[in-house]
1. The value 13.4 for mean count of other Cβ atoms within 10 Å over residues 14-21 was derived from one model only; which of P, Q is it?
2. Given a value of 1.06 for Cα Rg over 2.2 N^0.38 Å, point me to the structure among P, Q it was derived from.
3. Taking helix-only ellipticity at 222 nm (-39500 (n - 2.57) for each DSSP H run of 4 or more, over all residues; to 500) from the coordinates of each of P, Q, which one would give -9500?
4. Figure out for me which of the structures P, Q the number 2.0 belongs to, where distance in nm of label points 7 Å out along Cα→Cβ at positions 22 and 118 was derived from the coordinates.
Structure P
Amino acid sequence: MPRFFIENIEKQPGECITVTGQDAVHISKSLRMKAGESLTVCGGLGCDMLCEITGIYDNTVELKVTEIQATESEPSVKITLYQGLPKGDKLELIIEKTIELGVCEIVPVLMQRSVSRPDAKSAAKKHERYQKQAVSAAKQCGRGIIPVVSPMITFSEMLFGLKKHQTVIFFYECGGEPLSAVVEKIKDSGATDIAIVIGPEGGFDPSEAASLQGAGAFTATLGKRILRTETAPIAAMAAIMYATGNMD
């Protein structure tokens, strides 16, 4: 069944939705759908609205909601990625792939060894582009929410923000516990709100590692090979999703 995103909308059965713009053109011109046919609308709030087309006009499609369902594509764990700011376009790859794997929020963090150090104006411009990419990635993979790409923060701001999560996993290139062992501890605790922290190209400064460990983060490893900063979050997400049964 065709699936469309309309941000921040949630209707009840019997209520109407108006689709305009490119989505309306796609429904009427590309898919050649007709009144009486069905499609799914996702409002980015965790539910799918099954709809019937009631009318197609110039660049406008009218729908009636027939049923509400919880989105099956959302994982059972909420993962926030705190990503050491990488250089170039690596963050775009990280955004796309981690959203496909189920991340809920991506927070770029300016760390001591970050090569890229944009000024406020440049960071704001990039942030707008990153959020548009998040919407596109969420649509492509059938997510039930639109993950947030937050504005860039400092390492100290991140340390304060980590307090809101039930558990934190810090992936350290200098070693740590096997991820499988850390995930078992998290599962035993019943925690479902997980933060993962990944360093930039140069890795973590020893003082940053000490601060994370002092804040109570699990120190984990992704194996004996040192992964690139754009590879590590993808590998971590895939491993956690598998271990928590979200790839079954």
Structure Q
Amino acid sequence: MKMLLIDAGNSRVKWATVEGGLWLQQNVLENTHVSELSAAFSKLPPPDRILISNVAGENMAHLLSATCAAWQCPMEFIVAQVTQCGVRNSYVHPAQLGSDRWAALIAAWHQECASCLVVNCGTATTVDALSAEGEFLGGLILPGVDMMRSSLAAGAAQLAQTEGAWREFPRNTADATFSGSIQATIGAIRLQFEALAMHGDVRCLLSGGAADKVQQHLKLPSVRVDSLVLRGLQIIGQDNLS
């Protein structure tokens, strides 16, 4: 069974082909170049099944459906469930949890089988708490590091977005806005880590394009794990087959 796994996020579309548990191919495309997706997919071997996490809106969903239709194989846009693959969803309305967050939680649980904080540092930053029993307790959504800086530039005339560096006590505007966005992100992560740690040992998993920027200043035991969403899709696909 050859599966095509697709993670359509706010900024990028990532995909991987998997067969017999082995990852054969993996690639990524910026959403600004999504018109090139059909050409990119034409180079892939025909899959037997397609699993998609899409948080990029209806237009992206239509594009992915049209692009994948030529393969004439089962295609599933995953939606968060009340329980799946060992993870229980405590969201008030479980299906409203983003499919990317749900897949990442499933991947984190199957990797750690322990209480952990699942952090994705992308266009938005999500900080999700998973109990030692595999229950998703809840999580935070906040602007990503770059979004914080761009929103400041858009809303404050004297805070144009320019490249800055992290400083404990910034002494220029570029460093102040960059350091502020990093510190705000770290503060949110650490507060959730401390809250979850009240119940026992906690592990912190970091993924996303800005994870490296955040991790070096986090000062918490953390592990960088790439492609958590795709890994979660793989687990969901394998679980459905069994």
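Values quoted throughout were computed directly from the atomic coordinates according to the rules given, and no laboratory measurement underlies them. Note that the structure is a prediction, hence the values are computed from the model and not measured. Cβ atoms are built from the backbone, for glycine too; each structure is taken alone.
1. Answer for the origin of the read-out: P.
2. Q
3. Answer for the origin of the read-out: P.
4. The correct label is P.
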